[in-house]
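**Q** Following this line, the structures themselves.
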Structure I
C-alpha cells in the first residue's frame with residue numbers, strides 16, 4: 001500500500017485536474033450558447049436563400065458560372081473544418097477519418113484547404129496536398145472570417161484551379177451528437193422542376209440577372225458561414241462533453257484515493273498501536 005504522503009500528493013494533483021476541467025467545461029458551455037444563437041438564425045437564412053434561388057432558376061437555364069457544372073471535372077478542392085485545439089473527444093479525429101475516406105474515393109486530382117489550427121503536423125504528415133490553411137479563425141466566427149474564406153473559394157472556382165469544391169465538417173445535431181458530412185459548395189445545384197415555394201409569377205427589379213447574381217452571393221456566403229458556425233458549435237459541444245466526463249472521472253478517482261488514504265491511516269495507526277503494545281510487553285518482562 002502506498003504511503004499517506006504519496007496518496008495526499010496524488011489527491012492534490014487530481015483536485016487540480018478537476019478544477020481545470022470544470023473551468024474548461026464552463027468556458028466551452030459559454031461559447032456554445034453564443035455560437036448556437038448565431039447558428040440558429042443563419043441556418044434558416046441559408047435554407048430560405050436556397051428556396052429563393054430555386055424559384056428564380058425554375059423554368060430557365062441559369063446563366064451564372066457558379067450554377068454551371070464544368071464539362072470535365074479534373075480538380076477537386078476539399079475544405080476541411082477542424083477545431084482550433086484538442087481536448088474535445090473524437091471530434092477532430094472523426095472528421096479527419098471521414099475526409100481521408102473521401103480523398104481515397106476521389107479519382108480526380110485533389111487538394112485540401114484547412115480551416116482550423118488543430119493537427120497541422122498530423123495532416124501534412126499524411127502527404128496530402130494542402131493548398132492553404134486558415135488557422136486564425138476565431139472560436140466565435142464572425143461574418144468577416146466567413147467573407148475571407150468565401151472570396152478565396154470563389155476565386156479558386158472561377159480561376160479554374162478547382163472544378164468542384166466540397167466542404168467537409170462535423171454537422172451539429174445535438175450536444176451529444178455531431179456527424180461528419182460533406183457539402184458541395186460549387187457548382188451550386190438547384191432543383192430544375194417541382195412545386196414553387198411562392199407565387200407563380202415574379203416581377204424582377206432591376207432585372208432577373210441582377211436578382212440571380214445577388215441570390216447566388218447570398219446563398220454562397222450564408223452557406224459558408226453556416227458551415228463554419230456548425231463546425232465551431234460541434235467543437236464547443238464536444239469539448240464541453242469531454243471536460244464534463246473528465247471532471248466526473250476526477251470525482252470518482254478522488255473518492256477512491258480518499259478511501260485509500262483512510263485505509264493507509266488505519267494501517268499506520270494499527271501498526272503504531274502494535275509497536276507500543278509490544279514495547280510495553282518487552283519492558284514488563
Structure II
C-alpha cells in the first residue's frame with residue numbers, strides 16, 4: 001500500500017490514511033478488502049479537485065444485485081454532504097422500457113423469462129452521454145435523466161425519458177450493477193468503489209428488498225443475478241480503486257468513510 005509523496009497529500013495526511021487502513025485491517029470484519037495500485041493517485045486527484053477543479057467529481061459504485069450498493073451510496077453521500085453539495089442517482093434509471101419493448105409477452109410469463117441483469121437491457125450510450133454532459137454544466141444547473149418505474153408482480157418496469165432531475169454539484173455519486181461494464185464508461189468516473197458481499201448475505205438482502213418494494217422474487221429473477229454476477233460483474237471488480245466488504249457492521253462502514261472524507265478535506269485545505 002505504498003504511495004508516492006506529493007504536494008497535496010502531506011506526510012502527515014499519508015500517515016493518517018495509512019493508520020486508518022491499518023486499524024481497519026485489524027477489525028474482526030474489515031471494511032476494506034483491497035485497494036488498487038491507482039488508489040493513492042486517485043485520492044490525490046480527489047484532493048486536487050476539492051481545492052482547484054470547478055467541475056463535478058464523479059464516484060461510481062458497482063456490485064451484484066442485493067450487495068448493498070445503495071446503502072454504501074447513502075453513507076458516502078451523507079459523509080460528503082457534511083463538507084460539500086452532492087447529488088446521487090442509481091443507474092437502474094437507464095434500463096430499457098420493458099413495458100414498451102415487450103408488449104406481447106404476457107405478464108404471467110414475463111418475470112419467469114426476462115433476465116433483468118443482462119447488460120443488453122441497459123442504455124449505456126445514454127448513460128455515458130449524460131455523464132459527459134454533467135461534467136460540462138455549471139454548479140447549480142440541472143440535467144434531466146431517465147427515471148425507472150420499477151415493475152411489480154402486477155406490472156412491467158417502465159421508463160420516463162426525462163423523469164429525474166439531477167442537480168450539478170461538486171460531487172456526483174452513482175451506482176449500478178453494470179457501472180464498470182464498459183471501458184469508456186469507467187473512464188468517466190474519477191473514483192470507483194466495488195461493493196462485495198458473500199452470497200448468502202446477498203440473497204437475503206435481495207429477497208428482503210424485492211419483498212419490501214414489491215418487485216417480485218421468482219427463481220428466475222434470483223438465478224439471473226447469480227449468473228450475471230459471475231459473467232459480467234465480478235470480472236470488472238479489478239477496475240475498482242477500492243473493494244468494500246459490505247458484511248462489516250454498518251456503523252463501522254460509516255465511521256471509515258467519514259474518517260477518509262474528513263481527512264481528504266483536511267488535505268485540500270492545506271493544499272489550497
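**Q** With FRET efficiency 1/(1 + (r/R0)^6) of positions 27 and 147 (r between Cβ atoms, R0 = 35 Å, to 0.05) as the yardstick, tell me which of I, II scores highest.
**A** Comparing I, II by FRET efficiency 1/(1 + (r/R0)^6) of positions 27 and 147 (r between Cβ atoms, R0 = 35 Å, to 0.05), the maximum is at I.
**Q** Right, something else. I, II: which one has helix-only ellipticity at 222 nm (-39500 (n - 2.57) for each DSSP H run of 4 or more, over all residues; to 500), as calculated, at -13000?
**A** Derived from II, not from the others.
**Q** Related question: Upon calculation of mean count of other Cβ atoms within 10 Å over residues 75-82 from the atomic coordinates, which of the structures I, II produces 17.9?
**A** II
**Q** Of the structures labelled I, II, one was used to calculate Cα extents along the principal axes in Å, giving 63, 44, 29. Name it.
**A** II
**Q** Kindly point out which one of I, II the value 3.3 was derived from, the read-out being distance in nm of label points 7 Å out along Cα→Cβ at positions 51 and 67.
**A** II
Read-outs throughout are calculated quantities, based only on the coordinates presented, and are distinct from any laboratory measurement. Just so it is clear, the structure is predicted and the values come from calculations on it, not from any experiment. Cβ atoms are built from the backbone, for glycine too; each structure is taken alone.
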